[in-house]
Structure P
Amino acid sequence: MRRAVIRASLLIVLMAGVYAVAAQQAQKAPTEKPQKIADGVWFEQHNDIGKFGSNVSWIEFSDYVAVVDTAFPLGAEEAIRNIKATTNNKPIRYAFLTHYHGDHALGTGVFDKEGTTIVSHENARREYLGRNVEGYLKTAEKDPVYAKYKPVAPSLTFSDKLILDDGKRRAEVYYFGHAHTTGCIFIYLPHEKLVFTGDSCVNGPFNYAGDADTASWIDVLTQVQTLDVEKVVPAHGAVAGRELLQTQKQYFIELRAQVAAMLAQGKTLEQIKADVDVPMWKQWTGEQKMSLENIASVYRDLTRGPLNWATGDLDFGKRTPIAIPMEKGKGVPLKFLISSITPEDRAALEQVAPNVEIVLAKDKEEALRLAPEVDACAGTFVSPEFIRAAKKLRWVQQFSAGVEQVVGVPELQSDDRIVLTNMKTMFGPPIADHVMGMLLSLHRSLPHYQGLMKDGTWGKGEQAPFQGELLGKTMLVVGLGGNGAETARRAHAFGMRVFATDPKDMAVPAFVARLEKPDKLNMLLPAADVVVLAAPLTPDTQALFGAERFALMKDGAFLINIARGKMVDTNALAAALQSKKLRGAGLDVTEPEPLPSDHALWKMPNVIVTPHVSGQSPGTRARTRQLFIENVRRFASGEGLLNAVDKRAGY
């Protein structure tokens with residue numbers, strides 16, 4: 001509870017600039033009278049943002065009303081009165097949250113009492129649950145308006161696009177990527193040529209970039225500009241023409257350019273805050289001083305990278321950060337031991353954690369000599385001897401998702417003072433792509449055609465080993481973590497039915513038809529056309545698939561392994577393939593590894609082997625870098641570390 005309240009309080013502090021503007025706006029009427037901006041489309045501007053929250057808009061359909069943003073509870077009550085008055089009491093069926101921030105989303109309970117379904121992007125729902133609920137309840141202890149309602153998370157979510165169309169009115173709801181937050185959406189009315197932009201495009205000095213990826217934000221606005229828009233309806237400020245999209249975009253283009261130039265000159269954050277000056281922003285907003293919070297956010301983006309977790313929600317649920325008991329404060333000197341580091345990464349770490357010294361060790365012998373003086377280290381150095389010698393050690397960062405190499409060290413596992421973190425979910429996108437690439441290659445016999453190309457032969461389809469399709473097939477994903485979930489998401493998009501097993505208690509994702517505990521694996525195997533191994537290597541998953549489990553699989557099924565080679569009995573797999581019990585296999589990992597050059601699997605036409613490369617991509621490098629730098633920053637200031645591992649469970 002305390003950590004969530006602190007996080008909510010921090011968000012309010014960071015948005016102080018926005019609420020300061022709200023105080024100035026509040027000198028006007030707290031809220032403006034509803035303005036009809038198109039036939040059946042209304043806009044209610046809230047000037048007192050700190051009390052009422054964001055603007056609220058509503059769209060009339062034949063039999064119901066859809067609302068854009070729910071504001072704070074007081075703003076929601078005001079909006080509902082006006083909605084009923086302007087629409088002849090039509091039921092309010094939907095309320096869209098343009099993102100999770102409280103001034104847009106804490107009024108959901110008011111609308112819920114009207115029977116309204118709360119709608120958002122799937123990321124905004126996760127953020128709402130992780131960042132809003134406990135803070136709301138704390139506020140309700142003191143605020144009687146909040147106390148009348150409950151915080152209600154979105155119950156209807158989508159990933160890319162959602163359409164409302166009753167034959168007379170059409171609303172297209174889009175997600176274009178990470179902008180103001182990871183879950184920002186746009187509601188576009190094509191007939192009326194207007195778009196509701198939330199906080200991704202505001203009209204005035206209301207920008208807050210603490211949750212933003214400003215580079216992606218620019219790209220998102222570019223996509224919005226492809227819509228046929230004449231009016232822009234922001235969540236803060238007045239309605240404007242489409243030129244507002246370019247104004248908002250230009251602000252971030254110029255701000256990023258200035259901060260980048262000053263970084264190249266070697267200026268510190270404080271110097272940059274003093275020197276940045278974007279005249280067009282001042283002219284647009286009427287402000288005399290630049291937003292220091294936004295300068296700091298862009299500085300963060302350009303040094304350690306934006307906190308844009310493409311796969312997985314590292315801050316929420318069971319991935320809540322774990323704090324290390326240690327002396328607090330930026331002045332505490334700390335040492336992190338690693339084998340190598342690029343100049344760019346060293347510079348980034350110096351900027352976000354100046355009290356952390358990066359110490360290099362070329363091998364385990366040198367690491368052992370340095371062990372007594374280090375506070376944190378890379379997982380490559382972990383051994384019983386190292387842990388015993390490292391009396392000050394409080395944190396081990398594993399740079400892979402798998403931790404089987406280190407959790408087996410008794411000295412590490414038993415020492416509760418040492419937090420182990422890994423890179424789970426960071427490798428998910430390329431690994432999932434690799435799975436689908438292997439599966440498609442096997443299903444469409446692409447290796448067969450590759451062979452014909454070498455001889456310049458125009459073959460025939462009936463000569464191929466297999467010509468299948470994925471539509472309607474069943475994939476069983478063993479392990480629904482970051483890699484498994486991303487694979488399941490892609491398989492669902494191909495029209496496959498997805499089953500999964502996982503030991504953790506979790507909500508069933510929309511792209512998974514059935515989720516069971518691992519003890520139900522044997523029951524699910526006969527139904528699967530494809531089995532994908534994506535679980536961590538633990539004592540429970542060692543040698544998980546042998547002759548007995550292959551016998552349970554459907555005749556002609558495929559096996560894809562991107563987890564660990566030791567999860568599969570290699571000889572039993574070869575036998576299942578030779579007997580045609582299995583139609584094919586895609587292996588990014590093997591046992592042993594590397595696979596001996598004379599092994600039978602190399603010569604099988606229905607097998608694809610890659611040398612443990614499925615996680616490699618520029619995106620992986622960017623995500624792991626961002627996570628490492630963020631964790632060093634957190635370690636330096638005594639905050640909770642992301643991606644903490646349960647050392648006893650092994651993941």
Structure Q
Amino acid sequence: MCSGWRCRCRPRRRIALWSAMASVGFVAGDVVAGSPDEEPDPEPRIVMPDESMYSASPQDGGGTVTVHPRAVEAGRPCTLTFTYTCGPKGVEVGGGVLCYVSRFWHWSPPQDQAAQMPAYTTVACSNPGIELSVEIDSSSQTVLARIGGRGLEAGDRITIVYGDTSGGTNPGGLATADRYAERETSFFFRVDGDGDEWFGPIAEQPAFDVRAGEAVRFAAFGPSRVAVGRPFEVRVSALDAANNLAEGFAGELALVYDAATLEVKPPVAIGPSDRGSVGIRLVGRKPGLVRVGIQDPEGKITGAMSNIILLHEPAEERFGLYWGDLQSHGNLSDGTGTPEELYRYARDVAGLDVAAVTEHDHWGYLPLDGSEANWRRVLDATDRFHRDGDFVALYAYEWTNWTYGHQHVLFRRREEARVWSWRDPDSDTPVELWRRLKGADCIAIPHHPGGGPIPTCWKYYDAKLVPVVEMVSVHGVSERMGQPGCIYSPEASGMAQAALGRGYRLGMIGSGDTHDGHPGIGSPGTPAPGLVGIYARELTRDGVFEALRARRVYATNGCRAILRFHSGAVAMGGVLHVEDASAPRRFDIAVVGDGPVAGVTVVKNNADVATLKGDGLIFSERWTDSAPAKSGDYYYVRVAQTDGGWAWSSPIWVEVR
């Protein structure tokens with residue numbers, strides 16, 4: 001989205017348009033690109049208006065807006081009153097004030113046709129000499145007050161009442177608030193001051209809070225692997241019916257656990273200052289598989305069982321297993337939650353070790369490429385929450401290209417973190433983006449490659465900048481056509497297997513792409529967000545980047561299965577060098593399921609070559625391929641749990657010397 005908008009068509013059409021915007025080829029350096037003569041570029045899915053021909057006048061975006069009340073409850077009926085006060089430069093006849101009722105995500109569409117129907121919206125002006133022409137479009141969720149008769153002068157006010165009940169006489173007119181809680185919610189306001197159809201954003205948008213409802217259930221997450229004798233935490237949080245963190249909850253907790261295997265360190269309670277989430281401290285007494293159950297002593301809140309935790313001998317290990325969600329969106333683009341809220345939810349509620357807030361470069365009401373303040377806020381929040389050895393927060397954004405596909409870009413160092421926008425001619429293609437990223441310590445990850453909003457154009461690939469691909473997200477699975485849980489609007493050319501078939505060496509990750517403020521968990525009634533299991537030497541930015549580049553990672557659709565896949569000393573993501581092409585290759589597969597393992601499928605060169613049946617939580621088997629080896633062969637495994645959980649290892653490639 002741009003910082004302003006010029007209208008040249010009928011108001012409802014123009015506002016709707018604005019809201020809607022809400023084969024390996026030759027090698028060029030490190031970039032692999034298909035020849036334009038052999039493989040044409042795709043057509044754009046969305047064509048954005050040319051903003052360069054428009055310019056704002058000093059009157060555009062003038063004035064201020066206040067909102068009352070300053071807080072509403074998530075998913076509950078409400079009335080919000082917005083008061084626009086004209087600034088010193090005024091608003092001329094033909095100009096107007098435009099309000100976007102948030103489309104993110106469940107606000108009632110405004111309407112002015114029936115006072116007894118939801119979200120009845122009224123507009124009035126304090127100056128009786130002003131003739132207001134009001135247009136309310138429920139489909140685009142916009143309210144436009146056009147100025148007529150005479151212009152607005154400094155101090156004149158326009159009042160928009162969303163969910164107007166006429167003082168309580170029409171209770172059916174109440175609106176319903178978004179069901180996802182967040183601070184600093186805003187209905188976005190723009191002003192055309194000179195009547196030329198260019199609506200510029202006001203300097204400070206009105207902000208209010210959407211508060212979580214009462215706690216109805218607990219959530220509990222711990223590390224997947226812990227050495228015996230090493231203290232660790234299981235994060236316990238109180239959530240409302242939509243998985244919002246119920247920050248007002250405080251109370252005692254009852255734990256269910258094996259006292260012979262675990263020692264619990266008090267206190268065991270969520271205190272008033274814990275804001276709804278606490279870490280319960282434990283120590284493993286002996287090796288084994290454990291879960292920790294959480295119950296409400298009063299029986300009012302539904303209990304929870306943690307993910308499976310493997311307690312192992314304290315022998316030194318080369319790699320730790322860390323869980324991450326490398327993509328989430330908040331209210332600085334088209335999602336819910338401030339950057340600070342997203343990081344806190346990822347760390348404290350979902351119990352993640354690694355997270356990234358990836359607001360869009362050019363999508364939403366005030367995108368990153370048009371707001372240095374918003375980008376700085378993301379970077380500041382990342383610095384605030386990052387702590388080596390405890391929680392890794394990565395500088396990141398999403399390149400939201402509507403021709404070649406979306407990528408989230410991760411930076412290791414703040415001084416190199418920059419928003420290269422797809423709307424910038426210098427970074428509007430994958431090759432141009434990667435050229436701009438050269439020299440920076442960063443990684444680009446193709447997002448929902450198999451379809452959904454838009455598939456990835458695999459004509460372009462950079463082996464150094466793109467070490468992994470997103471196998472699964474809230475949009476669905478992008479492994480192959482026909483896979484259970486397959487992404488909507490699938491296209492075979494964008495699938496991960498299509499990229500592997502081109503000879504690209506890509507590890508597999510899962511990402512959330514959550515827009516509900518719940519990274520790592522998601523919300524009831526929505527597809528499960530993906531996660532990435534990261535085998536890193538240390539829980540630092542350096543350690544995470546090294547693991548991603550080594551492709552020592554695997555994808556899940558939200559389950560926290562422990563997966564190992566290797567051939568001798570070569571782990572997933574690596575290259576197996578063989579001297580004798582006729583010699584059998586042996587692959588070891590080990591799984592500790594977050595639910596019972598139904599089976600494990602071995603995939604070779606995109607073909608399912610073996611299906612191994614599971615029995616219980618633990619699966620361990622060696623599989624041998626006796627067919628002659630060829631350079632470029634690759635193998636990965638797909639794990640299915642009986643509860644619908646899925647996991648995909650990164651491949652192991654073969655090179656014959």
Structure R
Amino acid sequence: MKGRKNVKEIWCKCLDAGKNTLKTKWPKGFNIVMLIVFSIFMPILIEWVANGYSIVWAFGWAFYQPLQYFNTISFVFLCTLVVYFLINNAGISILIGGLAFSFFGALNYYKLFYRGEPLFPWDFISFREAAEISSSINMKLTQQMTITVLLLVAFVAICITLNRLHFRIKGEKKVLVPRIRIRRKWRLIGFAASALILCLFTLTRFFSTSYIEKHHVVISQWRQQYYYTVNGLVPSFLMNIQYSIVKAPADYNKENVENIVNSIVASQPESGVKPNIILVQDESYSDASKWKDVTFNQNITTTIDRIRKNSVSGTLLTPSFSGGTSVSEFEVLTGFNESFLPSGCTPYQQYCNQTLPSYASFLKGQGYATIAVHSYGRTFWNREVAYKSLGFDTFYAEDNFDNPERVRDENRISDLETVKKTIWAYEKNKKETGKPFFNLTVTMQNHQAYNANEYPDDKLVKVTNSKIDPSLIGSVQTYVTGLRDADEALKYLKDYFKKVKEPTIIVYYGDHLVGIDGNGDNIYIPAGYISDTTSPESKKLMHSPPFVIWDNYTKIKAKPVSLSMYQLIPYMTNLYGLSKPLYFDYLTQQSYYYKGDALDIYLDADGNATSELTTKAAQKYYKNYSILQYDIMFGKGYGERQLFAQKAVPAS
């Protein structure tokens with residue numbers, strides 16, 4: 001009995017000690033402990049949500065990347081601590097921080113799924129455009145996202161319950177979400193101190209080149225997705241901020257620029273003709289006739305096939321996939337290479353807010369009327385500002401279309417209606433100015449997402465044989481129906497200008513391929529378009545929409561060629577003997593050694609895909625190309641006057 005009494009006394013003392021701890025010492029450390037526990041597990045949940053892999057993989061990342069795991073823990077803790085001192089409630093601070101970081105991870109997941117690339121800092125410049133696009137995409141909550149939210153709610157509930165227990169023991173009035181009172185003075189001091197430490201930590205861990213090099217951290221502009229997986233979402237995203245500032249190439253100086261400019265052999269216009277030049281960039285256009293293991297109930301490339309047989313055709317390598325239309329426009333119009341800019345950037349928004357030389361501005365100096373047509377909003381991707389900075393006189397956008405034909409449940413202006421607007425713009429210009437016509441037309445009909453039954457059954461292109469998952473056939477049929485309509489729109493445009501007496505060139509090309517459903521693996525592999533996703537040739541195919549060139553005044557015919565987007569106009573002007581800026585002469589000379597590049601794909605002199613430039617001549621041209629582009633876009637402009645001059649002038 002005496003033993004039992006001693007045990008009871010010890011138990012009572014323990015309870016009293018526990019109550020005293022809850023009543024006095026508990027609040028001094030409990031909230032910080034909860035913030036630390038939250039910060040230890042949140043980085044693992046971020047990676048789990050952001051990549052969509054297994055939870056075992058996420059824990060493995062933390063184990064094999066301890067430095068970046070610790071850095072992410074510290075960043076999450078400091079961010080949450082700032083919020084804690086701001087609102088003075090640990091539970092709500094954890095909930096806000098957890099939901100914010102989970103949302104951040106979800107954004108990365110959706111971008112990976114639909115675009116095949118991770119989330120970049122400059123994506124938030126395009127937030128409005130991304131929101132508009134995402135509204136038409138089926139963005140399902142993943143298992144990882146759902147479980148993460150439930151875990152956060154459960155953890156916060158535990159924090160609040162324990163805090164309520166503390167207040168109950170103290171005998172204070174019950175409240176739903178109790179908080180430990182901290183004097184305003186100490187809260188302000190804590191907020192300022194934690195914010196300062198957060199800034200210093202970010203600068204010394206993620207922005208410091210010496211720290212990154214010392215710890216052998218790699219963040220490659222050409223293999224972003226891989227290194228995001230290695231380093232983690234938060235460190236990679238933050239380290240990428242420094243790349244939003246484009247640094248000068250190592251050998252950039254006035255002497256080198258002038259030497260490169262003076263080495264260019266200037267071409268002379270051979271034809272003496274100033275033809276109308278119409279560029280039609282068709283949304284998400286690709287050649288589904290190349291899908292070896294899929295058959296359709298009708299030919300969807302009748303016009304394209306005829307032009308290929310009798311004129312000029314090929315493919316264009318682009319960094320874009322399932323989005324990034326404006327990047328393709330930018331490369332075509334300027335001859336600039338997106339590879340020399342931050343990965344995933346949007347040049348129209350970041351670099352086209354002031355005058356930038358382009359083929360449009362060059363032709364404007366040659367006496368052309370420069371007119372853009374786009375069947376969507378004029379502010380989308382900052383086009384209204386960008387077109388003006390690139391030298392376009394006039395821009396006709398969706399609000400300039402008068403009661404246009406709409407398709408796909410009346411959500412999109414049709415490609416046929418868009419080329420009719422191009423013809424209208426040509427006739428208006430001919431009547432009012434009589435100037436030769438330079439036009440960029442950008443369509444919108446076949447923009448993602450692709451849902452079944454968007455077209456009436458009698459107008460639908462149907463899949464008759466395929467190895468593609470049957471659940472995706474409806475989306476595929478919607479997509480290829482858009483391709484068929486694009487081909488018919490090109491025929492309408494060609495047939496019109498075939499009757500026009502003025503010399504006219506039509507350059508028709510796709511902006512990028514599209515995943516149709518996700519990243520495209522479940523479409524293009526069973527369709528027999530690619531055999532894998534890793535070989536240079538397969539990567540090339542996934543980033544190379546077709547192009548054709550037709551005219552009404554010559555019989556020019558050429559072998560199919562593979563080029564980069566930025567080589568399209570130099571190729572066309574060289575083929576037809578047209579006037580072009582000296583900068584495009586440089587690109588023409590460069591094409592004799594390599595035909596282009598995008599991401600980690602290079603096209604050799606014959607247009608074959610490789611993983612690197614293998615000849616010294618090609619490497620030299622690539623290096624000099626980066627110097628010239630930097631000089632024009634960001635540098636002192638040592639060679640710009642000569643590179644884009646209407647007539648030959650000495651370098652300054």
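Each value in this text was obtained by applying a stated rule to the coordinates, not by laboratory testing. On a predicted model such as this, the values are computed, not experimentally measured, just so you know. Cβ atoms are built from the backbone, for glycine too; each structure is taken alone.
A value of 1.3 for distance in nm of label points 7 Å out along Cα→Cβ at positions 438 and 534, calculated from one of P, Q, R, originates in structure P. Of the structures labelled P, Q, R, one was used to calculate helix-only ellipticity at 222 nm (-39500 (n - 2.57) for each DSSP H run of 4 or more, over all residues; to 500), giving -2500. Name it. It was calculated from structure Q.
Taking Kirkwood radius over Cα pairs in Å, for residues 102-293 alone from the coordinates of each of P, Q, R, which one would give 18.4? So the calculation was done on P. Once volume of the Cα convex hull per residue in Å³ is computed for every structure in P, Q, R, the highest value turns out to be that of R. Look at distance in nm of label points 7 Å out along Cα→Cβ at positions 62 and 478 for each of P, Q, R: the largest one is in P. When distance in nm of label points 7 Å out along Cα→Cβ at positions 46 and 638 is calculated for each of the structures P, Q, R, which structure yields the highest value? Result for distance in nm of label points 7 Å out along Cα→Cβ at positions 46 and 638 over P, Q, R: largest is R. The maximum of distance in nm of label points 7 Å out along Cα→Cβ at positions 118 and 606 over structures P, Q, R, that is, the highest value, falls on P.
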